[in-house]
Structure 1
Amino acid sequence: MTAMTSDTLAPTPALAVDDSLAWRYQALLAGAEHNGRQWLAARLAEASVMADDLPDTTGQLDAWSARHAAQVAHDHAHYLEQRRHGAPRRYFANRSQALWFLQQVAPTKAVDGAWLHATLRHWHDPRYHGLIRTYLEELGDGDPRCNHVLIYQRLLSRLGCLDTLALDDERYLQGALQLALGQYGDSFLPEVIGYNLGYEQPPLHLLITTHELAELGIDGHYFQLHVTIDNAASGHAQKSIRAAQQLCPQQAPEVFYRRVRHGYRLNDLGTAAPDLISRFDLEAELLSALERKRAFGQFMHADRCRLQQRTVNQWLAEPAALPAFLQALQAHGWIKRGQNPAESRWWSLIEGPSAPMFGVFNAYEKQLWHDWIAADWHAPVKRVLPGSWLPALQGSPESEGLDESIDSLIARMAGNRHAQPQGLRATRAYLRATGLAQEGPH
C-alpha cells in the first residue's frame, strides 16, 4: 500500500476517476473525491436490508452492550482454556500469516477514527463531547507516542512490512467508508453514530489477535490499546452509547434510530477479520513473492548454477515453472523442509548481511521462506508483551502551536493528516482553543 501518512496537505493534482475502492480511498485522503456523498448513500442502501443485533430503542443500548461484553469475556475465557489444554493458535499458524494479516488491514488502520472527524466542528455542544473525546484519543491528543495511526505505522515499519503487498480492492472498503463518514458527517450524523456504536464494541477477534501476536513475538500494543480504550464501562463503547442517547431527537426518534442502525450495519460490509485471516495460503504467498522477483532475477544468475539440468535463469524465465522450482530446491537438498531453516543451504543464501543474495527478499518475504521451509518445525519464540516497545517522545513544545482558526485546525486533523507533524500540532492547538484538553489526576 502507499505510505500511510503521505502529505495530503500539499496541492494535489486531480485524480482520474476510477470505479475501484482503492481509487476512492486515495481520493478521499487527498480531498479530491468524486460523488462521495452518493457513493456513501449507496453503501447505506446496501446496509439497510441487512440484519443487526441492536435492541429496539436507544434506552436499551446499555443492557445490550453489557450482554455483548459478557459474551466476549466468556468466549475469550473459553479460548484461553482451550489453549491451556494444548489447542493450537486459532488464527495464526505462523508468523507469516500474522504479518500478512497486518498488511491486509493496513488501509483501515491508516485512517483509524476518521469517521468521527466531522464531530470536531461541534465542540461547543456538550452532547458531542463523548464523540469528540473518542476521536481525540484516536489521535493521541497530538502526542506522537499515542496517535493510533502512528502506532500502527511504527509496528509495520519495525516488522519490515511497509509498501510490500498489492492488496485486493476490497481491502480499501472499510477505510473508504470511514473517510466518507468523516467527510460528510454533518449530513449523516445518525449513521456516524451508528457506525461508531458498532466499531467501538470490543470484539472477540481483537482479544485473540492480541494474544497470538504476542506468542509470535510481535508487539500487539495497537490491538491491546483498543481492548482497553474501547471498554464498555468507561471507554469508547460507553461513550458511543451516550452519544446515541443524547443526540436522539425527541421528535421522530424512530427515524433517527433507524438511520443509526443503518450506520451500525456498515461495519458488516466486506470481510470479517477471522474470515480474512483464514484466506492466507503460505505457499501461494511464497510463489507470489517469487513472481515479483522473477522478472528481475531471470538474467542475474550464472549458468554454472543448475537444478535438474536447468539454470536458475531458465527456471525463472517461465512463471508456470515456479512451483517445480521449489520442488527442485528440495530435490537437490538446498531446502530441507520440516527442519530448522538454518540447516538449509538456501536459507544461508538469503539471510544475513554476508549472504550472497542479501537484500533480494524483504523481511516479509524472508518470513515466508522461513515458515515454508520450517513447515511443522517450530522454533521457540520469545513472547512479546503488548506495549513492550514504545518510542521516546521527541520535543514538541506547546509554543509551536499554530495560530490558526478552528476550521483550519480541524482541516489538518482529517483523514490521516493528523499523524503528520503539522497535524499533531494542530490537534494540540485544537485542544487548547476549545478547552477540551483532559486534565490528569492531581
Structure 2
Amino acid sequence: MEEDARESYESEEINEAVGRFKKMMASNQFKYFDVFEFEGIADYFLDEGKIKLAQKAIDNGLELHPSSIALQIKKSQILLVDGKVEETLEIIRLAEQVEDSNPDVHLIKGSALIMQGNIDEAIEAYEKSIFYSYEDKDELLYNIGITLGQAGEIQKAIEFLLAACKNNPKNELVLYELGYYYDKDQQAEKSIYYYNKYLDIDPFNGSVWYNLGITYNRLGQYKQAVEAYDYSLALNDDFEQAFFNKANALSNDDQYEEAIKCYEEYLEKDKDNDDAYCYLGECYLNLDRNNEALVNYQKAIRLNKNNANAWYGTGLIMWMEGQLEESQTFLKKAIKLDEENPDFWLMYGKISEELKLFEQAESAFEMSSMLEPNNVECWITYSEMQYERGKLDKAIEILKQSHQYIADDPDINYRLTAYLLENKDETSATGYFEEALKVDFNSYSDLFDYYPEAVQNESIKKLIKQYQSTKL
C-alpha cells in the first residue's frame, strides 16, 4: 500500500512538472526543475513517442545540471531510441567510468551493442546489469530476453526469459514470451507448457488461447487446437483469425463438414478472403462434392486472379472429370503463379502423361522431384510412366536416384526389387528387397503385384522366411 501511494504521489509530481515544462516551452521563460523532474518529463514524452521533446527536456536538464550522470544516462537512452548507436555508446562509456555499478548503464550499453550486431559483448554487458541490479530482476531479465529475441537470438532470449521465470514464476509477460519463443524455436511441447502456465494464472486471455491453438495445430494435435480456438472465440467472438484457424484445424483433422461451417462463419465477417474460399473448395473436394468445390475455387479466382491454389484446385477437378486439356490449361496457370510448388508440377506431369505428352511429363516429374526430393509418390509415378513405356532401365535409374534422399522407403524398394528381377539382376534385387523387409515386412506381397514371377524366386522366398521368423 505504501509503495502504491508513493508511486501515485510521484506520478502526480511528474504530471505537474510536465505541465510546467510545456508552459515554459510555450512562453520561452526559464523555470527550475530538479534532476528527478527532468528524468520524469523525458520518460513522459518517450511514452508518448515524442522523442524530440524528450531530447529537449534532457538538453535543458544538462544545461542546468551538467554533472548529472542520471541525465547523461537518460540522454543515451533517448539517443538509442532514436537509433543513434555510436553517440549512445560514446556517452554510456563515459558514464561507465563514473558509475560502473549502475545497472542502467550496462543495460543501455548491451542494447546498443545488440544494434551493432555485437551479441557476445552485449551479453557481457547485460550480465553486468543483472549483477548490479537489486530490484525487479525478473523485469530486467524479461527486457533483455525480449531485446535478444527481436534481434533474432531466439535461444539466448529463451535463456534470459527462463532466468526471469525462475526469479518470478508468476510473471505473466515472461510466461507468454517463453511460449512464443519456444514456438519460434520449434520446441512446441515447451511452448504449450508455458502457455498453459500462463493460463493457470489468467485463463481469460483470448490471445494466449489463440497462440496455443497455433502450436497444437503445428504438432498435428488438431482436436486440442480446435478446443483452444473455441476458448479464444468464447472470450472474443469477433476474433476473425481464430475462426479461420479453427476451420483449418478441423479440415486438417478430416472434419470437413464442420470445417465448412466454420469457414462460412468466417466469410460472414471477411467476404473478400480468397484463401478462405480456396480452403472451402478443398473441403468440398475431399467430400467428393466437386461442383461446390468448383464454385468456391472460382470465387477465389474472381477475388484474386493470382491465387495459384485456386487455379490448381480447378485443374484438379477438370482432371477428375476427364477434361484433360482444360485441366492442363489450369495447371499451367497455377505453375506460372507459383513455379516452386512440387504438387503443381507432379499433377502437371500426370496430366501430360495421360495426354501422351511424355517429354512434358518427364520435365514436370524432374522438377517436382527436385523441389521435393522426399516425395515418394513423385519418384514412383515417374518410374511407373517409364516402365509402362517399356523403358525398364530408365525406371530403375529413377528409383535408384531416389535413394539419395529416401533410401529406406519400402514402397520404393519393393517396386525397385520387382524391376530389377524383371531385368535379371537378382543380386541387386534381393538387396533392395531385404531393405524393404526390414522397414515393412507386412507389405512384402506388394512385390508379387508388381512382378508375379517373384513368388517362385528362391532367394526371395528365403528372405521372406528369414524375416518372417523374426516377426513371430
Structure 3
Amino acid sequence: MFKFCTYTLLTVLTANLLATAGDTTLTWTSPILPKLYSTNPEINPFEQPITPLEESWIGSLINIGAMIGPLPFGFLSTKLGRKICLLCMAVPYIISFLILAFLQNVYWYYFARLLAGVSVGGACSIQSVYIAEVAEDSNRGMLSVTINIFWTLGNLIPYVLGPYLGIVPFNLILTCIPAVFFVLFILIAPESPYYLVGKNQISKAEESLMKLRSRSRSGVEKELINIQDSLKLVEKKGNIFDLFKTKANMKALIISVTLMAFQQFSGFNAVLFYTQLIFEASGSNLSPEVSSIIIGLVLLVSSLIIPFIADSLGRKVFLIISLVGTMVSLVVLGTYFFYKESLPESVQWVPIVSLVLFIVSMNLGMIPLPWTISSELFSVDVKPIGTSLVSITCWVTSFLITRFFNDLNSALGQAGTFWLFGGFCFLAMLFTLFYVPETKGKSFIEIQKILQK
C-alpha cells in the first residue's frame, strides 16, 4: 500500500531530527517556569523568583525570533540550497541551549529564547519544502506528515526530563539533539533535486534522484523530466510581488496563511507552553508533572497515526475531523473551568481527558496539515517566499496567543479563553469546508491548475 524508497525515508527521518530540536524549545517552558518561580536556590538559578511579566516574555520571545527566522533562512535556501540552510539552523539551537545551561540570568534567557526562535521559524518554512521536494508524488503526503512524529517527540522530551533534572543537565541533554542532526544530515541527506534543477545543475539533480530513489539513471529519467517541466515556466527567481501576479499563487497565499492563523488561534501553543500551569489551576488529582507527561505521550502516539492515513481520505477530510474534535474538547474544558468551584472531586478527570481529546484531534489534522498544504500549493518559483510568509504568520499569531494568554485568562476567565479558542476552530472548519482544495496524490502542476480555475 505504501511504496517508498528506503533511502528517501531515511533522508526524511534524518531531516526530521531538526523538528525534534525545535519543539523541545516549545515545551521547555512547561517544566522550567515552575522552577524559576521557586524560592529554593538549589532549584532556581536566579537570585529571586521570576515575575509574571518575566514569565510571559520567557514564554513568548521564541515567537518573535520565529517571526524573524523565515526571512534569512528563506534567502539561504534559494541561494545556497535547502541542505546547507537546514544545517545552519542547527547552530542557533546549540548556542541557545548552552546559554540556558550556563548563563543563568533572565536577560540571557531572553536572548537564548529569541535565538532559538530564529531557527524554529526558519525550520517550519524550509523543512516542509525540503521534504516535499525529495518525496515522490505518490507518498508525499505520508512523508510530509512524518515530521509531526518528531515534533511531538520534541514536545515529550521536556515533559519527561524537565521536572526531574536540574536546569544545567536538562539543557545539555537538549543540546545533543541538534548536534546529532547536524552530523547525520551532512552524511546522509542529498540536496533537493528541485533546487538543483532550478539552478540548472541537471547532472547533480540526476545524481540526487538516483541516491534518493536507489535507482539507475534510466530509472529516474521520467521523474527528472517532470521536475524540469514543473520549472519550465519559471524564467526567474520569484519575489514577494510574484505572489500577487497569478490567481493560483494568491489563492495559495490566502489559504495557507488563513489555515496557519487558525492553527494558532486554536490555542495549541498556549497549551504546550503552559501545560503544567494549566493543570495546577485545574485542581486535578493528578500532579501537573504526571499530567504533562501524559499529554506528551498522547502527542507522540497520536502523531504515529496520521502518516499512514494522510494519503487515504485526503487532507480536507482530516482537517474537518480534526477541527470538530478540537472544538468539542475546548468547549468541554471551558465548561469545566466555568463550574470548577461547584464541581465534585469525582469529575476532576475532565481536564486531562479534554486535553487528551484536544491533542489527538489537533494531531489528526490541524498541526501537520497546514504545513503540508502550504508546501504543496505555491508554484516552485515562489515556494520559499510563500512558505516563509506562512511561517511568519504562524509565529506572529503564536506570539499573540502565548504573550497574552494570561491576560486573556484575567479578562475572560479561563473558561472564556477556552471557549474563544473553540469559536476559532468553528470558523476554521467553515473555511476548510468551502475554500481549501484537496491536494491528495496530485503533482505540483496539477495543484496549480486546480488553483488557477
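Taking mean count of other Cβ atoms within 10 Å over residues 81-88 from the coordinates of each of 1, 2, 3, which one would give 10.0?
Of the structures listed, the value fits 1.
When P(r) over Cα pairs in 10 Å bins from 0, in percent is computed for each of 1, 2, 3, which one produces 4, 13, 16, 17, 17, 14, 10, 6, 3, 1, 0?
Working: 1: 4, 19, 27, 24, 15, 8, 3, 0, 0; 2: 4, 13, 16, 17, 17, 14, 10, 6, 3, 1, 0; 3: 4, 22, 32, 25, 12, 4, 1, 0.
The structure behind it is 2.
When semi-axes √(5λ) of the Cα gyration tensor in Å, for residues 193-408 alone is computed for each of 1, 2, 3, which one produces 43, 20, 14?
3
Readers should treat all values here as calculations from the given coordinates under stated rules, not as data from a laboratory. Just so it is clear, the model here is predicted, and its values are computed rather than measured. Cβ atoms are built from the backbone, for glycine too; each structure is taken alone.
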